[in-house]
Structures are given as structure tokens and as C-alpha cells.
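> Several structures are given next for inspection.
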Structure 1
Amino acid sequence: MDHILTKYGDQACETARLRRNGIHTAREVVSAKMLAELEAAGDAMRYVNPHGQIAWKATPTLRDHLADLQLDAEADLEDI
């Protein structure tokens, strides 16, 4: 997974850990569910990496959206 999806995966695993109520969900299950949801929403896509393995990366749409959010946050900080 690329850097953006790795951050999403870490957040999803932490959220699952906090909500589990005694039930342990494997990190791989949480990551797979998160990737499936992002792929269905059009925010992640599968590709074959240089080693011939299937990998995932954020779509340009998600990258642009996150860049816009970052610019908005930086502008808000400048207004303070």
C-alpha cells in the first residue's frame, strides 16, 4: 500500500481496536475491509507493482481531495 493508504489502514486498525469490546479483529481483516470500501468508493485502486505483486494505491481523486483539505487547513491556521 502506498503512504496514504497505509495511514488510513493504521487509523482503521486503531478504531477497530478501540471498538472491539473483547473481540480481537486481525489487522489483515481490518485492512482488507478498508481497502474494499475505498476501492468501491473509487478512492483506491489495485495495480501490479514492479515485483509482480498486487498492491493498492490512492487514486488521483483522493490525492487531490486530501491536498485540498490540507490547503484549507493551512489557510485556516493563517487566519488565526
Structure 2
Amino acid sequence: MKQTAVEWLVDQFETYFEKKVYIEKPDLIKMLEQAKEMEKINTDNKVIHFAEWLTNQHTLTLMHLYKKFEEEYYKKEYER
């Protein structure tokens, strides 16, 4: 299982604490920014994986919904 951003951040803190090294403010800010970016990527990947799973599991339903979308929304919005 992949490591979450929070788990990664805890590991980083533990490394500093084990070495009994003071975390400088720029290093702390860098770690926090990296954890935020990791969380964003993890969230984006979760959405992508959900879409892939949904597509694989419910292809016929999605095809039906897409047709309905075309009829109810797309044609009304873009027909001239």
C-alpha cells in the first residue's frame, strides 16, 4: 500500500528526531509543501482510479448516461 502524505511527513519528523537534529524553518516549510503536493497528487490519482474503475464496472450504464447527456444537455447548449 502506498504511503500517505501524512505518513511520509511523520517519517520525515521521526528521522530528524532520531538523529536529534533541529529542523530549520526552511526545511520544515519544504517538507510541508512537499506533503501538500503529495496529498494533491494522491487525491488526483484517486479520482482517476475511480473513473477507470467506474468505466470498467459500468460501461453500459455510462453509455446510456452519455446518450442522455447528449440529448438533454449538449444538444440544447450547442445547437444553433
Structure 3
Amino acid sequence: MNQSVPLWTTLLAPVVTLLGTMLVVMLGVYLQNRAIQRLGEMLRAEFKQGFAELELRLTKLILDLTRRVERLEEARGLIRTP
């Protein structure tokens, strides 16, 4: 007896394997993109915080220098013109 196997049964295993592999790859790409986006957001927030701290330090230094100049002017009797 000669039994022939239908064509769709011989193609079924490779197609299912291909679809499963594609699913796993796409899930991996999706998760990797989400991780990269979150990392970018974290770096942006850290960068903004660093700039804010730098701005605060510079503002304090400028105010300290302004006070020192004003004290020197007062001590020497200098008139400051705006």
C-alpha cells in the first residue's frame, strides 16, 4: 500500500517553527526598544538635574561675588553707578 502524505502536513512543522521564531524575535525587539526608551528617559532626567545643580551653584557664586564687590565698594567709599 502506498500512502501519500498530504503536502500541507509536510509544510506544517517548518511554518509553525518559523512563526514561533518570528514571535520570539519580535518580542525581544519590543522589550529591547522599551528598555532603550526608559534608559534614554533616565539619562535625560539625570542630565536636566545636573544642569539644574550647576545653575544653582553658579547663581550662588555670582551672588557671593556681587556681595563681596558691594562690601569692598562700601569699605573704600566707592560709588557704584547702575
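Just so it is clear, none of the values below were taken in a lab; they were calculated from the coordinates. Just so it is clear, the structure is predicted and the values come from calculations on it, not from any experiment. Cβ atoms are built from the backbone, for glycine too; each structure is taken alone.
> If you rank structures 1, 2, 3 by distance in nm of label points 7 Å out along Cα→Cβ at positions 13 and 53, which sits at the top with the largest value? Please report the intermediate quantities before stating the final value.
Numbers: 1: 1.4; 2: 2.9; 3: 6.0.
For this comparison of distance in nm of label points 7 Å out along Cα→Cβ at positions 13 and 53, the top structure is 3.
> Which one of 1, 2, 3 has percent of Cα pairs over 18 Å apart, as calculated from the coordinates, equal to 64? Write out the running numbers ahead of the final one.
Details: 1: 53; 2: 64; 3: 75.
Source structure: 2.
> For helix-only ellipticity at 222 nm (-39500 (n - 2.57) for each DSSP H run of 4 or more, over all residues; to 500), the calculated result is -26000, so let me know which of 1, 2, 3 that is.
Working: 1: -21500; 2: -26000; 3: -32500.
Label of the originating structure: 2.
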